[in-house]
1. Could you tell me which structure in P, Q was used to calculate FRET efficiency 1/(1 + (r/R0)^6) of positions 31 and 223 (r between Cβ atoms, R0 = 41 Å, to 0.05) as 0.95?
2. Which one of P, Q has FRET efficiency 1/(1 + (r/R0)^6) of positions 7 and 167 (r between Cβ atoms, R0 = 30 Å, to 0.05), as calculated from the coordinates, equal to 0.05?
3. Out of P, Q, choose the structure whose coordinates give percent of Cα pairs over 24 Å apart equal to 60 when calculated.
4. Hey, mean count of other Cβ atoms within 10 Å over residues 79-86 derived from one of P, Q reads 14.9; which structure?
5. When distance in nm of label points 7 Å out along Cα→Cβ at positions 63 and 247 is computed for each of P, Q, which one produces 5.6?
6. Of structures P, Q, which gives -0.22, -0.27, -0.73, -1.52 when log10 I(q)/I(0) by the Debye sum over Cα atoms at q = 0.10, 0.11, 0.18, 0.26 Å⁻¹, for residues 231-318 alone is computed from the coordinates?
Structure P
Amino acid sequence: MSRPLKAIVHASALAHNLAVMRRIQPGRRMVAVVKADGYGHGLENVVRAAAPEADAFAVSSVEEALALRAVEAHKPVLLLEGFFEEAELPLLERFGLWPVVHSPEQLERLAAYRSELTVWLKADTGMNRLGFRAAECARIVERIRTSMPHITLRGLVSHLSSADDPDSPLTGWQYKEFGHLAVAGAEYSVSNSAGIFTAPTLPDEWLRCGIALYGASPLVGRSAAELGLRPAMTLESELISVRPCLRGDTIGYAATWECPEDMPVGVVAAGYGDGYPRHAPAGTRVLIGGTPVPVIGRICMDMFMVDLRALPGARAGDRVVLWGEGLPVEEIAAGSGTIPNDLLSGLTSRVPRLVA
């Protein structure tokens, strides 16, 4: 492993974050959302770390579920997008997967399938993405229970659109709408990470722990540290070159940054080809020996440059933290016009994930 860039996955932080959410919402069941390769942390790494604390897991597809089942054979697995074709149904049965049913087409395929399956029904309470409108749900529940004896309806699921804003009235409204869907014997799952910290939730609800599991804040204006969360990934690399540049020298593509004086410039082995955001602006911080230094010039595919005037003694081989330990990923995301979910899940496969 010659290139120094790597993502250190902190197993203890994953377990800690899940425990934090369980303390905030006692009595609720916790679903660890591990789609998109565990938000870029490595599905197997996350499942092994979270399995002792999680009541269930959630993924987006059968392919992700089968990879999960190779690590965790027994706990429930929720398929958030359900199934995509009839050929997947035997796999749902064989591996005990719980698909979310959100479309008439899925209902018809379930009606024609004669083996036993357990499903959740998706109610659209205002996200307008997937699911049946509330007015349709009672009819669908009745159909499943009366004409699909091979299908067990485990519960109803919905998704919050604005729980990241504690002041938004939409979260309370969505829970009120969902409350009108009370179905005898059914369980419920509404809250995502943001809802865990801001929503009223329901007794015995299955809460879906997404970005908060990975130690990033799901709330506008609240840091992960304020919520008691720890970063589950430290993305780190090294300086691979330190160059003495002169006043007036320009840095990188399109010469967008000019040296205001004679100064040392460092080159970091990481770039947008690894998933570091190309649009990270000049001034974005990295840490070298705990000292923040700013990015200068444009992010390249494999490298970017930093201003080392605050660290005149910096040398090639010095460790550079891009986010994680001491530098919240939210900060990098906000400066790049995106969200932590995007950066974490966007790390490319050439970045090794190492569990610590």
Structure Q
Amino acid sequence: MKAVRLHEYGRPPMVEDVPEPRIEGPWDVLVQIGGAGLCRTDLHVVEGQWREKSGVTLPYTLGHENAGWVRETGSAVTHVEPGDPVILHPLVTCGLCRACRAGDDVHCTASRFPGIDADGGMAELLRTGARSVLRLDPALRPADVAALADAGLTAYHAVRKAAPLLRPGSHVVVIGAGGLGHIGVQVLVALTAAEIIVVDRSRAALDLVLEYGAHHVVDTRSADPVAAVLEVTSGAGSHGAHGAHVVLDFVGERGTEAQGIAMLRPAGSYFSIGYGGHVDVPTIDLVSKEINVVGNLVGSYNDLDELMNLTARGLVRLRTRTYALDAVHEAIDDLESGRLVGRAILVPGQSRPGDHAPGPVALPA
């Protein structure tokens, strides 16, 4: 089968033929990939940022945002069967450790992370575990939702954590309206009554989030984002305090870290979702302003189930552009250059790129 393989850090991945994976244990599930998302984490993997954390042996197959159809199952699997459309939680977890038993499977002590520390889904087939497989609503197609397996799940997890802080009348800033941010805005609209301010340098991305329910947008090419946010929030809250109650930073580098902290009101919370930079806050500011800095990883299986519920109801929509596996370098270039609005999805067997408007698409009868 064809697969996108990384042979050397700092060099583009290669598309090559590799042996097909096979069922090896009773809880294995073999999935025919219908869509594999490409995101900045994949770029960071190629750059070598995950070299020490993952400990993966090269070469291996990329792809941690995966959806498709069940091809075959192990003898113990009963909740899905061949032919079922599915989306895959990015982690393969044990189900036995304390974290798994508490529903916090993201911190499983014996997990694998296909596409990060094991072969991933930028291929025709992927072997995963039964605990990772979530059957899709019949109205949803794998290629249309694949990126929700990690990007959408990460955005949902962060918003769900922030939601208790966002009462009616509060302000939340979303930094970055791209592949994660445009999902985060929709989840904010679905879960909170906060006033939403979105900061980005792309006019097309800002126009898209206005359609999704953002109340204010700030174009960083023509405005100082910190000043603009403080102006929008001026006088909001008690005693004339201004600044956002929550900042969700989906960029996390190139200066957005400092900007996000500066946008906060006293007792505000900065949620770091994107990464690559550094958060540098004097401890006196943390204490005197009671600022909270919150890290965010991908969400749990239950988070994914809730996100798929919102998606099936049309409350979360994903803007995508699809590419053939052989066009992975074109997809990477579009993502790096900023030409891509929404998410890039690699589709095995596809011959040409195609844009897909957001919204669920019914499967043919």
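Every number in this text was worked out from the coordinates using simple rules, so none of it is lab data. Predicted model, so just to flag it, every value in this text is computed and none were measured. Cβ atoms are built from the backbone, for glycine too; each structure is taken alone.
1. Details: P: 0.95; Q: 0.35.
Clearly, the read-out refers to P.
2. Values: P: 0.30; Q: 0.05.
Only structure Q yields this read-out.
3. Numbers: P: 60; Q: 56.
Answer for the origin of the read-out: P.
4. Details: P: 18.4; Q: 14.9.
Label of the source structure: Q.
5. Working: P: 5.6; Q: 3.8.
Clearly, the read-out refers to P.
6. Details: P: -0.22, -0.27, -0.73, -1.52; Q: -0.35, -0.42, -0.87, -1.18.
Structure P accounts for this read-out.
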